[in-house]
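Read-outs throughout are calculated quantities, based only on the coordinates presented, and are distinct from any laboratory measurement. Note that this is a predicted model, so its numbers are computed, not measured. Cβ atoms are built from the backbone, for glycine too; each structure is taken alone.
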Structure I
Amino acid sequence: MAIEILPATDERFDDAETALDSGDGPECQCQWWLLPNGPWKEASVADLTAMFRAEVAGDRPPGLIAYVDGEPAGWVRVGPRIAQARLARTRDVTGSTKEPLDDDDVWAITCFVVREKHRGAGLMSGLLDAAVEAARDGGARVVEGYPLDPTAAKRSANQLYRGTVSVFEGAGFTVVDRPKPDRALVSLTLRD
């Protein structure tokens, strides 16, 4: 099995769409963390798709696509935390982070999708490692994640789009806070 992880760029938009073709991905278009509640509720799938297409065509890829044997198999969103507006309005984040909410050196890894037929192959770990490298290459000082802990509360595969605490800890992240038993804010310092 050959795994390759590449940035979601304009020429890979169709691959990004394929990678999102699991769980809530097709309806969400990985826009959940970008929009406050009002605009989110008003947006149609077509609106969200247009927003995602514009992001992928932009200067900074919004995430990475995992390929297994050349087939799009997974997705991770990584980018500056300030570009993901919902995070600054999420109590689990605002009450737990040690970093200023307006610091553009803080990046966030907020969404994973692993297509059903590729689950159990370690793609989430590979995507996380690649996302950390993308953040480092992008100039991030700190990377945060907001994973769930399925050992504290049973979760469906779709609900694990934030990642899991164990995968983040395995990548060297530290739990900063647990706002709820099944939720964590994790952090990894990349530079001082």
Structure II
Amino acid sequence: MLERIDTSLKDCFIVRPRVFEDDRGIFFESYNHNRFKEATGLDVDFVQDNQSVSGYGVLRGLHFQVGEMAQAKLVRVIKGKVLDIVVDVRKESESFGKHFSIILDDEKHEQLFVPKGFAHGFVTLSKESIFAYKCDNYYDKESERGIIYNDATLSLDWHLPHETLQLSKKDLQLPTFREAIQ
């Protein structure tokens, strides 16, 4: 049994699995196609799984793909705690330019469904995080786009002082929101 919890952004929602716990530990289905379809009404064909390991303060994002290679994602934390942020970059959407953030961790086991047309990023709030996500399309370098983490228009709160954030050289050179959506 899965529970779908809508967010303030159109088509973006939280998925909460049923967790079974006893003196041996816990068990839950991290993904079941039929249960996902039943709970969400979406028949998503995930074709690629990705996983990253990051230390405290590592910020990855904000990333998205455009055109026919756009990706929907189902993201979760296997170990640790992250602040996950999504931005709606669909110009025709009622929530265009708005963002949503959630803390994902290895205690609640919640997942976030990120629809196509959303930029996505996260920062590790624990000593280490293992972050995993399913994609409904393959990675394509030519379709890759991004938005700089400290964009003035979006004013995102990453929950950590900017001087403690660790970003790749590539992510530090991403364009602003306005530049990215042109």
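Of the structures labelled I, II, one was used to calculate helix-only ellipticity at 222 nm (-39500 (n - 2.57) for each DSSP H run of 4 or more, over all residues; to 500), giving -7500. Name it. Please list the in-between numbers first.
On the way: I: -7500; II: -2000.
Going label by label, the one that fits is I.
Please compute mean count of other Cβ atoms within 10 Å over residues 22-29 for structures I, II and give me the label with the greatest value.
Evaluating mean count of other Cβ atoms within 10 Å over residues 22-29 on every structure, the highest lands on I.
Supply the structure label, taken from I, II, corresponding to mean count of other Cβ atoms within 10 Å over residues 118-125 with the calculated value 24.8.
This figure was derived from II.
Between I, II, which one scores greatest on relative contact order in percent (Cα under 8 Å, 6 or more apart)?
Checked I, II; max of relative contact order in percent (Cα under 8 Å, 6 or more apart) sits with II.
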